[in-house]
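Laboratory data are not the source of any read-out in this text; all were calculated from the coordinates shown. This structure is a prediction, so every number in the text was calculated from the model and none was measured. Cβ atoms are built from the backbone, for glycine too; each structure is taken alone.
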Structure P
Amino acid sequence: MTDTILRGKAWVFGDNVDTDLIVPARRLNISTPAELANFLMEDLDPTLAKRIQPGDIFVAGKNFGCGSSREHAPLAIKGAGVACVIAESFARIFYRNAINIGLPILECPEAAAAIEAGHLVSVDLSRGLITDETTGRSFQAEPYPPFILAIMEAGGLIEKTRRELKGAAS
């Protein structure tokens with residue numbers, strides 16, 4: 001990625017935030033990220049979607065994104081402008097869906113436990129370095145390998161594949 005440093009305000013959630021909490025099932029008739037973003041976490045906090053700023057960062061506990069396998073949940077997060085999700089752990093299908101759509105996510109139990117709501121957080125995706133700029137503490141997550149960084153830079157797996165096919169056809 002050309003710029004792998006992300007920086008934003010932390011929004012903190014607990015354990016087992018499921019896909020129905022991220023985007024309620026009644027909103028599944030919507031498929032565009034910008035529209036889905038309007039309903040992000042609406043059953044938890046109906047005003048949250050309006051208060052998120054582009055570049056903000058979600059921080060959560062264990063098993064973030066558990067529940068159904070639909071892509072609506074990571075699409076809504078990305079559509080809201082959330083730059084990254086840091087969690088103690090992710091549901092496997094959410095992890096894969098996030099990578100596929102180009103939503104950066106990092107597993108780091110120490111960061112997830114220490115970062116508080118409202119703190120300013122920076123993330124260096126290429127190094128896996130997470131810094132709580134409010135406290136000055138840094139945490140090490142597993143950095144993305146170059147092929148995943150390329151997916152993130154392209155905006156997702158489909159766009160990366162399109163670019164590769166276009167390049168091969170030239």
Structure Q
Amino acid sequence: MAFKIVIGTKDGKSIQKEITEQDSKHLIGKKIGDMLKGETIGLTGYEFLITGGSDYAGFPMRKDIRGTGRKRILAVQGIGLKKKRKGQRQRKTVCGNTIHTNTSQINLKITKQGSKPLAEPKPEEKTEKKQEKKAKKEEPTEEEKTVYEEIKEKIEAKEKTEDKK
């Protein structure tokens with residue numbers, strides 16, 4: 001019953017976190033549009049707004065459908081619908097607006113920023129290793145050098161034969 005949480009930040013990026021079963025008990029029964037304190041999911045100082053989610057089979061949650069179960073609706077626009085032409089209505093299966101045990105993903109939006117950043121900065125070791133790899137890639141290996149020299153010789157020989165003609 002652990003949930004995946006997708007947190008949308010103000011700069012347009014999103015951060016995924018998986019919360020433990022103990023923390024997920026606080027989320028059951030909450031609805032889309034409810035406010036959520038960050039302490040309940042292990043992020044102190046933050047406040048979130050529940051904006052949506054999906055169940056274990058991938059069906060999206062809709063704010064206008066009450067309850068926890070799936071329903072087949074005749075949708076004109078909104079969540080779970082891709083319009084192909086103007087005025088078209090489609091029968092779509094969607095989930096209700098309440099978080100329950102079959103929910104697998106919950107989408108959140110930050111309303112109050114905490115003191116700690118959500119995205120952890122990369123350790124310096126990783127950046128140093130990446131720089132070393134880049135440096136190695138820039139320098140050709142012995143095999144590449146010999147192949148390069150052979151190609152260069154062939155091109156020069158071709159140019160000489162063309163000059164003679």
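Ranked by distance in nm of label points 7 Å out along Cα→Cβ at positions 43 and 147, which of P, Q sits at the highest value?
Working: P: 3.7; Q: 4.6.
Evaluating distance in nm of label points 7 Å out along Cα→Cβ at positions 43 and 147 on every structure, the highest lands on Q.
The value 14.8, 46 for Rg and Dmax of the Cα atoms in Å, for residues 19-114 alone was derived from one model only; which of P, Q is it?
Checking each candidate, the match is Q.
Give the label, chosen from P, Q, of the structure having the highest value of mean projected area of the Cα convex hull in nm².
Q
Given 20.1 as the derived value for mean count of other Cβ atoms within 10 Å over residues 35-42, which of the supplied structures P, Q does it correspond to?
Structure P accounts for this read-out.
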